[in-house]
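The structures considered in this document are given below.
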Structure I
């Protein structure tokens, strides 16, 4: 008999491995993005939740006097902003200018159709770096990289023709990728 591995447990609070996949309030998110900003954590959280459905800011913490002394950040300034993007928990930290975003990490937005791709692309690329837009990737106004892709991107890129078409795109054009298959 195989020994029980605690990491094989279901990731829902109820322990129900037969859940149908619909929305759950007891979902356990093992991995969540933690984003380092200079001073814009709360601003960015509010910006992002304005773009995605089912999103909200869930909490803001501030630098206490003690933590401020240790970190060099101003007393009572925002330390973290916790928020959910379409149900996915995210935390933003005002950690100072030491670290910045790079294209080495991006958040992927899976879209049902071209209208969703257009919506998320237009909102997230506003104020971002146009030189960083290629193949469905963009950088937003905070420097965070996003990939705005169709839900079936894994299937589409199995076709060399679709990939070749993608290589010439900034924002993804689903119809053009399908036509190139």
Structure II
């Protein structure tokens, strides 16, 4: 592994940096710009726009997330056990843990909640076609699911900021 280190480490750093910028930048844009803009225009606009964007953007974001985490993991292994005990290593491990948590919240948990919302929307569509339009209870449930997704998006962004901040300051320790 030592002979690969001079080649592999720069490659992993570049991969980590480019994919991490895409991951954090995309989540920042979604959380700070796109979702608030669509939310102001109404729930239907937000739902319709995000439904059309996610199938296109989702695979790229998922790929960037996996590349960021996997390249970071490879770099940690290349640096070795003794490095882990250093202040730099501890901060990187903290940041890496935050990145993994962001992945769990932002991809896994959000995906579960989006699927719940989609499935419930399909149930409501069937009810409507059968002559029973959704009432206030159904609308409240849709609102709760959408609000949970909104919260998870902001939580994900906050966790990513912790990961990014940790990675940024670690080199100075």
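Only the coordinates and a few stated rules stand behind these numbers; no lab work does. Predicted model, so just to flag it, every value in this text is computed and none were measured. Cβ atoms are built from the backbone, for glycine too; each structure is taken alone.
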(request) Check the numbers for mean projected area of the Cα convex hull in nm², for residues 78-141 alone across I, II and tell me which is largest. (result) II
(message) On relative contact order in percent (Cα under 8 Å, 6 or more apart), which of the structures labelled I, II is highest?
(response) II
(request) Taking 19.5, 60 as the value of Rg and Dmax of the Cα atoms in Å derived from one of the structures shown (I, II), identify that structure. (result) I
(message) Going by mean count of other Cβ atoms within 10 Å over residues 102-109, which of structures I, II comes out largest?
(response) II
(request) Assign the value -29000, calculated as helix-only ellipticity at 222 nm (-39500 (n - 2.57) for each DSSP H run of 4 or more, over all residues; to 500), to the correct structure from I, II. (result) II
